[in-house]
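Rule-based calculations on the coordinates, nothing more; no lab input. Being a predicted model, the structure only gives us computed values, none of them experimental. Cβ atoms are built from the backbone, for glycine too; each structure is taken alone.
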Structure P
């Protein structure tokens, strides 16, 4: 099972941008990174004009695989949502690290993106029982303090510093 690190934050804080930039930085370091995006709404990965859409929606297939020379996707129905650890174990076991976006209610190690420009308060609370799950907080607040690494967005090397935090999880 690969280590998992989730990126959390309030809406419009920069979670997706951080996951994308962190995955790319780790890839440049030779790491095999896979990602899981948590959504609260259903989704369609292909438009209604495609055959695979019809297989799934009209044919009510339990699973539909989309295959091309350079990609593979599997859409499957489920009655109970799997957690990030189960997904990683089943489908991403050969990763060096699985970056998750969201899952703030989980017990996964986490990095918070906290931008005062987006929200006045962080998710991080040093008195809450989840405080020890935080590995770093990336922030635009120059006065912010925490019991984990605090990485200022004003630091031009902030993504490299965050990649160091992530690599520490890989290397143990």
Structure Q
């Protein structure tokens, strides 16, 4: 708690991954939503007591939900073969599939098409982290060309443990029907 607006703004920023707030946006004219602009190194400290209580209960079904997400991911991989680059998991690895993010050369056109079809999507982190102000002093030899190229191609599709086959088939068909 504080009565200092500037201090509150910085604390709020630190709480949400270092998100840009107020004065950080002065002179910023991004092509992307500023919610993905990080002005400082922060953390993810948004979990309140009620959310924690719900998550404790969800731990009881966590393993089942991970299994269900594997099924959803497998359906996407099969259905989108040949029309988009789908994510893969390393040999012996397991993903909990917090997102299912594909790559497509006309990401923005595909996203607009899917929106018209009633399919929600998101382009998370459209600016690679190493290009944001707080991380620029961590240069990589030769840059990060894969990250930079992928930033304009990645698109997250609906993904959750309860995504039924019929709904998912509609999403897959909408993607396959894109003529961009």
Structure R
């Protein structure tokens, strides 16, 4: 199968999803390690990923890649879209299990503890850096990896993720430092 150079395919988005979901897991683990001086496996899944980061990254890249040369626009749109995504995810998780996986209740300019201004600003910065800098770099590396290798590892990651998501839908990851009651 001949691939068009530089074009994003399904596996490109699979890899982007997993790279950013794992980055989010590492990022939040580091934040809690610094804040609480203990490591916390954040999120409702057991595995080393936070799907909200992966979904956000894929959405941002699909929607905003055409504006790579307009970082201020990407910042504003990323801030808005990711804030909506975080609020919706927080609402869903609270409604489904009756537990909060994050709580910005003590932060200034928060809404129901699900979102706050500071996090929204970080989403804007992160989205801008993702679309403006990371994705072009990632695409150049991704297209150097043989197609079969990308497919095998992408499908393996999907299988592991589906297994984890199925398990976690029955028994979500909760506990000290992970959820707020």
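Just checking, which of P, Q, R has the largest value of distance in nm of label points 7 Å out along Cα→Cβ at positions 130 and 162?
Ranking P, Q, R on distance in nm of label points 7 Å out along Cα→Cβ at positions 130 and 162, first place is Q.
State the single structure among P, Q, R that was used to calculate Cα extents along the principal axes in Å, giving 52, 42, 36.
Matching structure: Q.
One of P, Q, R was used to compute relative contact order in percent (Cα under 8 Å, 6 or more apart), and the result was 29. Which label is that?
R
16.8 is what came out when mean count of other Cβ atoms within 10 Å over residues 106-113 was calculated for one structure; which of P, Q, R is it?
Structure of origin is Q.
Taking helix-only ellipticity at 222 nm (-39500 (n - 2.57) for each DSSP H run of 4 or more, over all residues; to 500) from the coordinates of each of P, Q, R, which one would give -11500?
Comparing all candidates, it corresponds to Q.
Ranked on distance in nm of label points 7 Å out along Cα→Cβ at positions 58 and 122, which label among P, Q, R comes first with the largest value?
P
One of P, Q, R was used to compute Kirkwood radius over Cα pairs in Å, for residues 98-137 alone, and the result was 12.0. Which label is that?
Traced to structure Q.
Matching task: 15.6 is the computed value of mean count of other Cβ atoms within 10 Å over residues 50-57. Pick the structure from P, Q, R.
Label of the source structure: P.
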